[in-house]
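Undergrad: Quick heads-up: structures coming right below.
Throughout, read-outs are computed from the coordinates displayed, never taken from laboratory work. It should be emphasised that the depicted structure is a prediction, and the values quoted were computed from it without experimental measurement. Cβ atoms are built from the backbone, for glycine too; each structure is taken alone.
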Structure P
């Protein structure tokens with residue numbers, strides 16, 4: 001499996017941001033880390049080993065990025081307003097820097113699918129829904145789609161517009177809704193075991209249903225906890241059966 005590590009100084013975030021790339025060909029899978037983790041998290045927890053057959057076969061090229069959750073929602077010492085601003089800066093980093101990097105590494109026609117587990121699921125869903133003109137779909141594993149679960153009670157306009165559970169209920173822009181509806185890859189996956197919240201996935205899926213948006217909601221059983229053994233099984237299953 002081909003593996004490259006690169007980085008650049010991000011104008012959006014004013015810090016060096018690394019990215020790991022795996023493979024040469026296929027659609028682009030943009031991996032967003034969980035909680036306070038980094039761009040090599042999926043590799044450390046052996047998920048990349050489970051994706052290797054798809055990467056080596058040229059079915060997918062994986063781009064794994066850093067989160068900035070430690071600079072925002074996971075850092076309780078920061079003023080919550082700054083946390084919200086930092087979230088917006090990270091979104092700009094993805095749209096204005098990472099997406100062009102992926103395009104330059106593949107082709108302008110290559111689909112980009114965001115993917116993440118836990119907090120990474122919320123970010124992945126949010127990135128897709130806000131810019132369906134740039135992102136073509138999402139695989140969200142074990143997510144909660146209400147950002148206030150992480151903001152310790154803080155709520156402002158930036159929280160609202162980065163909380164899919166909130167803004168999707170009120171989204172009325174026909175153009176954006178039609179772009180979202182065109183995607184055949186909105187996969188909402190969850191286990192039902194320890195520390196999972198399948199009801200959160202169900203509540204969010206209902207919002208998409210009410211908007212006439214196609215999605216796939218797949219709730220796995222009680223033997224699947226909120227942990228890496230679940231995600232190491234889920235993601236290869238969906239790459240093999242849906243892409």
Structure Q
């Protein structure tokens with residue numbers, strides 16, 4: 001007997017939370033998807049774990065890079081309809097799987113109370129090693145642990161309830177980006193200009209990249225073909241995990 005197909009993602013949710021390691025992570029992999037969500041009325045919050053202070057390709061002083069990238073991320077978020085952008089302030093390039101990080105992500109989950117969480121895959125992607133930055137994998141694993149069991153368990157990190165009044169919250173589904181198991185395509189053809197605008201907001205990261213739009217268009221076209229969309233369409237891909 002064959003196993004039943006996995007359930008499909010919810011067609012619409014009221015609130016979604018995107019938890020990523022660095023400013024620009026959400027935009028490279030998911031800004032088109034986020035634009036479709038906000039257009040449909042979903043309230044989207046970004047939780048960026050670091051300030052991206054180890055990034056950049058020029059002589060910008062290190063003490064200015066973090067604040068600069070925060071502003072770039074806020075501008076990028078606005079381009080796709082997101083106004084709630086939060087930063088946890090962890091050091092870029094030095095993330096570890098800690099209870100403190102799990103607690104801090106759990107706090108944001110309980111504050112936002114999203115039905116859907118988007119984050120990076122904790123699995124190494126051997127065919128696309130650049131997607132498997134250690135910070136990405138750490139944030140993905142930490143977020144999954146925050147979704148289950150921490151945020152939904154009133155006895156996990158009891159100080160969140162006792163000191164901050166944050167009651168437990170169960171997330172229904174998690175969308176994993178840059179996953180070797182990606183099986184769900186979002187058609188972003190009609191919002192691709194918003195994705196480009198978001199990415200171009202990250203001047204410190206992409207100003208040196210020649211033909212950024214051409215590169216991304218080719219990448220998204222390949223994703224669309226691989227996941228069965230009609231010729232000429234563009235897509236972002238995710239592994240959707242049902243967690244309720």
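Undergrad: Thinking of P, Q, which structure, once distance in nm of label points 7 Å out along Cα→Cβ at positions 52 and 188 is computed, gives back 1.4?
TA: Source structure: Q.
Undergrad: From P, Q, which structure was semi-axes √(5λ) of the Cα gyration tensor in Å = 24, 22, 19 calculated on?
TA: The structure behind it is P.
Undergrad: Could I ask something else about it? Just checking, which of P, Q has the largest value of relative contact order in percent (Cα under 8 Å, 6 or more apart)?
TA: Top value of relative contact order in percent (Cα under 8 Å, 6 or more apart), among P, Q, belongs to structure Q.
Undergrad: Consider the structures P, Q: one of them gives -0.71 for log10 I(q)/I(0) by the Debye sum over Cα atoms at q = 0.14 Å⁻¹, for residues 36-163 alone as calculated from the coordinates. Say which.
TA: Answer by label: Q.
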